Structure I
Amino acid sequence: MKTFFKIIGNASGSSSVLYSVLIALIISSIYYFINKIMTVREIIDNTIKGMSGMISLALLIILAFTIGNLCNELGTGTYVSESLNGVLSPKLIPVLLFLTSCFISFSTGTSWGTFAIMIAIAVPISNQMGVDSSIAIAAALGGGLFGDHCSPISDTSVISSMASASDHIDHVKTQIPYALISGIITSILYLIIGFIS
């Protein structure tokens, strides 16, 4: 069993996604061609059209990871923690990290981009201000998922509304109340965790 977890730990997530997408594309193309659902030309056109729809998302994630690396190189987390050290109580750090991540992910519509930016800030802040790093990372990750779930420009929101054949804005309106209730409860819990830890 240790070997299995070692293999998973050393595996590349991006390579796995690339290979699975390519295999799915090849199998579905063969299926569509054999069953005469699409011609080779239609398969190629639809594949290129699908790829072109992902370019804006890929650029957004690349730019977010660039900002995350810049934050890391510039020591943004250390600077922010030193600036807030005498002004802000460390007990408020988990809830503030969560709320900041919520705002960024809702504004950008990407969880991975938020992770790249916020983890580069959350870890140094937690180390400098004496907050448990696992709580700080969890707050950054949770906030990233909040915005990704209910942001109107999130790829998952767009795909969900397309898959269910519903109006996109109506879909977002139905998701926001659930996400806000969960976000408020989570904020309160991070506030409590900050005070008891």
Structure II
Amino acid sequence: MVILLSWFGVVALMMSLIPVVAISPILLYIGMLIGAQAFQETPKSHAPAIVLALVPHIAAWGKLQIDNALSAAGTSVAAVGVEKLGQSGILYEDLSVPGGGAILSSLILASVAVFVIERQFLRAAAFALAGAVLTFFGFMHGEQIGLAQSPAVALSYLLVSGVLAGCTLPARSVPKPSRIDEAPGALPQPAD
């Protein structure tokens, strides 16, 4: 529907007729409903995963605010310098890394968290491995798509995947059965 409205120019017409100050409260209300529904419709144990999924989006929003403020002042991060911003308490790189590819990052982080909560470590490891691949190619935690865009973060996802896969080994161990004679219906014998 959005594509059709955009093709026929309806969105542009509505944007010119309806002021942004009228649209913002509507979007805020919709955001509050979606946020509330996320916590109401999921199991309570998954609440940490929901919060974790919000982190990349908040980081991307913070980075966008810094970029827009510097642009309005007639400068940019490159002109000011990341070090100078850091001296002022603005941790630009700390927002840039988690905020890059926020949608995919949120999906991967939330999935890993849910599967860890559910103690399905192999599935969590698979999602962490997918996060490593997506990060290596720049789809997540990077500014552009390409090879080795964030190698340290990709390696971190790979290590997490390995640890989670290792967590499945103890889960598969079978408790040692008690001694039972081979005859069917025999009672267990006391341990030596």
Item to complete: Work out the source of 69, 19, 15 here, i.e. which of I, II gives that when Cα extents along the principal axes in Å, for residues 33-88 alone is computed.
Response: I
Practice prompt. Looking at mean count of other Cβ atoms within 10 Å over residues 113-120, point out which structure of I, II has the largest value.
Written response: I
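Of the structures labelled I, II, which one yields 69 when percent of Cα pairs over 21 Å apart is computed from its coordinates?
Attributed to the structure labelled II.
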Worksheet entry | Ranking I, II by relative contact order in percent (Cα under 8 Å, 6 or more apart), the structure that comes out highest | I
Fill in: Which of I, II leads on mean count of other Cβ atoms within 10 Å over residues 49-56, largest value
II
Worksheet item: For structures I, II, which has the highest computed value of FRET efficiency 1/(1 + (r/R0)^6) of positions 17 and 137 (r between Cβ atoms, R0 = 41 Å, to 0.05)?
Response: I
Practice prompt. Using helix-only ellipticity at 222 nm (-39500 (n - 2.57) for each DSSP H run of 4 or more, over all residues; to 500) as the calculated read-out, with -28000 as its value, let me know the right label among I, II.
Written response: I
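Only the coordinates and a few stated rules stand behind these numbers; no lab work does. All values reported here derive from a predicted model rather than from experimental measurement. Cβ atoms are built from the backbone, for glycine too; each structure is taken alone.
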